[in-house]
1. Matching task: 3.5 is the computed value of distance in nm of label points 7 Å out along Cα→Cβ at positions 20 and 228. Pick the structure from P, Q.
2. To which of P, Q does the computed value -8000 (helix-only ellipticity at 222 nm (-39500 (n - 2.57) for each DSSP H run of 4 or more, over all residues; to 500)) belong?
3. Compute relative contact order in percent (Cα under 8 Å, 6 or more apart) for each of P, Q and report the one that scores greatest.
4. If we compute volume of the Cα convex hull per residue in Å³, for residues 156-315 alone for structures P, Q, which one ends up with the highest value?
5. Can you spot which of P, Q the value 57 was calculated from, given it is percent of Cα pairs over 35 Å apart?
Structure P
Amino acid sequence: MAAVLGDRNHPLKHVQRANIIMLSAERLPVQKVARRAGVSRPAVWRWQVRYAEQGVDGLLRDKTRKPDRAPLPRATVAKALTCSEPPGAVTHWTGRAVATAVGISLRAVQRIWEANRLQPHRIRTFKRSNDPAFAATIEDIVGLYMDPPCHAVVLSIDETSQIQALDRTQPGLPLKPGKCGTMTHDYKRNGTTTLFAALNTLDGTVVGRCLPKHTHKEFIKFLNAVECAVPAGKVIHAIVDNYATHKHPKVLEWLADHPRWVFHFTPTSASWINAVEGFFSIITRRRIRRGVFKSVADLQEAIARYIREHNKASKPFVWTKPADTILAKIARLPAPSE
């Protein structure tokens, strides 16, 4: 027994069983043996009996168990694979519906689904662009991300509007062990703001401005702020979406007066290729959604402070999907309906 305890190559379960027997040899009560060995009292009784019947070999060998139930027939498993449409007017299968239809338990259905990686309760949405220049535009923008031109800056520009300054009606409770933080469901609306942002893909920094509206006037004002932030002599390749504000005649006049700017418009229904959308998602989750703001000025200060902190620890934006991979994946989607 001492050899088992002293051998570091033995599994932990063997050492634990030997420790139970050594403690039992000291004629300690079962409850004290269980406490010192870190097991339950039934476990102490089980290994005491096993040692009395089979000696040390009984501690080192696990008994095999026969399965409680025979495995389900293949035909039954095939019925539980719910790739077909459900009967009646329902939209999707549920575990209980399959269990009732096949005649097995809910847990059996769940095990079959887990083994075959089926999740009938989930659905993913998609939207395919009908832009005739989709392929060429994707290659252009991905090329800017993965192989930016020399002596140039690649900026991803967009705005997110109607950011609400919400104040909760009561203070929430903080996070506690075993309990999540709380926040009241009702709130007070204290106004809205629009965040314009330009993500520099080369170093990950963001130029951001909060403005009251998102018309072409505010957009031009933001472009002037970006113009001042980018060093002179650098060509600016700006990736923007097809929002009407970005193509307003006044904006086009501004571009004509600033020849170092080049706009690259994303395809329709393809905002996912605009890198700044990822920044909008992060700031929404980490700073805005759970925030409590007494006024619009309070909200704008919180956004500005987050952008400053982000720029202190910014990292270059890295795009990993080549254009060929994206286009091949898009080609596998159903053809867009007319």
Structure Q
Amino acid sequence: MTDERILLIHGSGGESTRQLIQQRLLPACGNEWLNPLTDAAVLPLLQGRPVFTTDGYVVSPPFFPGGDIGMLSVIGTCNDLAMMGAIPRWLSLSFILEESLPLERFDKILTSIRSAADEAGVQIVTGDTKVVERGKADQIFITTAGVGELLLPAPLQPSRIQPGDAILLSNDIGRHGMAVLARREGIQLDLDLQSDVALLSPLIQALVQQGIELHCARDLTRGGLGGALLELATQSGCGFQVNEVDIPVVPAVAAACEWLGFDPLFVANEGCCVLFVPASQASAASEVLQQFHAGRWATRIGTVTEACKDVRLKNAFGIQRPLSWHTVDQLPRIC
């Protein structure tokens, strides 16, 4: 074990920068497009329509139960492409490194990036590295951009949601937010809380291959399930009737939320999505999702209604209440 650390000179563009790239970045992320180290990558043509996204990752702490910022940056970007109905193809990664970051930690993050990219079948084709003074950042920030190839004739989007559609949830909710919060605050809950960070593109591809007519999909990151439903109701102009008892929440998350005062509906996830399909295909779609670890709790949680931009939750006693936004951001720095 060494005590080597990121220094300001690593971002100077000189020999130390070259060594950082040659000894660490290229061995972890190199490929035929990245290895030439040109100012931009020239990529082959896609057969389907290109889909483009960008994201930033500032999660605190950068290592959390079930993952780290490197894994999260790749999987989160690929999931955004998947929610449009696209297969992830290429990524860019830009690092903001804080002076004094141990190189051993940076190497672990690069290893996670390589592993996640291999799992997703995506190539990292361009990037950048900057170093800022100690105290000007929080160890490491990562900015990504991703290009995917559309699987469908038209992208998945809120305007395609229709009254009568079934609302499906791919997995249980709240694990990522609670795992990160517990690690950040040093809370000992005596619970097995692991982030749910997971690729969702295999689930979307399987649904398409099985002929499921997907109308819309949304991954449940900041704002959680509750935030996604409220956004989609507004964007689609439809109402959603949701059965609260059908929303899976594992005991560890339920206990943590109750103890810490959080609503699991609004806790972030990084391996869970909500999907809208014709009601006649809801059971078949759930069975497809349940074949994956990231879809093992997949279930129908509600129905799209004619009501305008309204989300209503029904409890076990049949009593309904409107779902509304929280006035305070529950969990900053969660992704």
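1. The correct label is Q.
2. The correct label is Q.
3. Q
4. Going through P, Q one by one, volume of the Cα convex hull per residue in Å³, for residues 156-315 alone is largest in P.
5. Derived from P, not from the others.
The numbers here are math on the coordinates, done by the rules we state, and not lab data. The shown structure was predicted, so the numbers you read here are calculated from the model rather than taken from an experiment. Cβ atoms are built from the backbone, for glycine too; each structure is taken alone.
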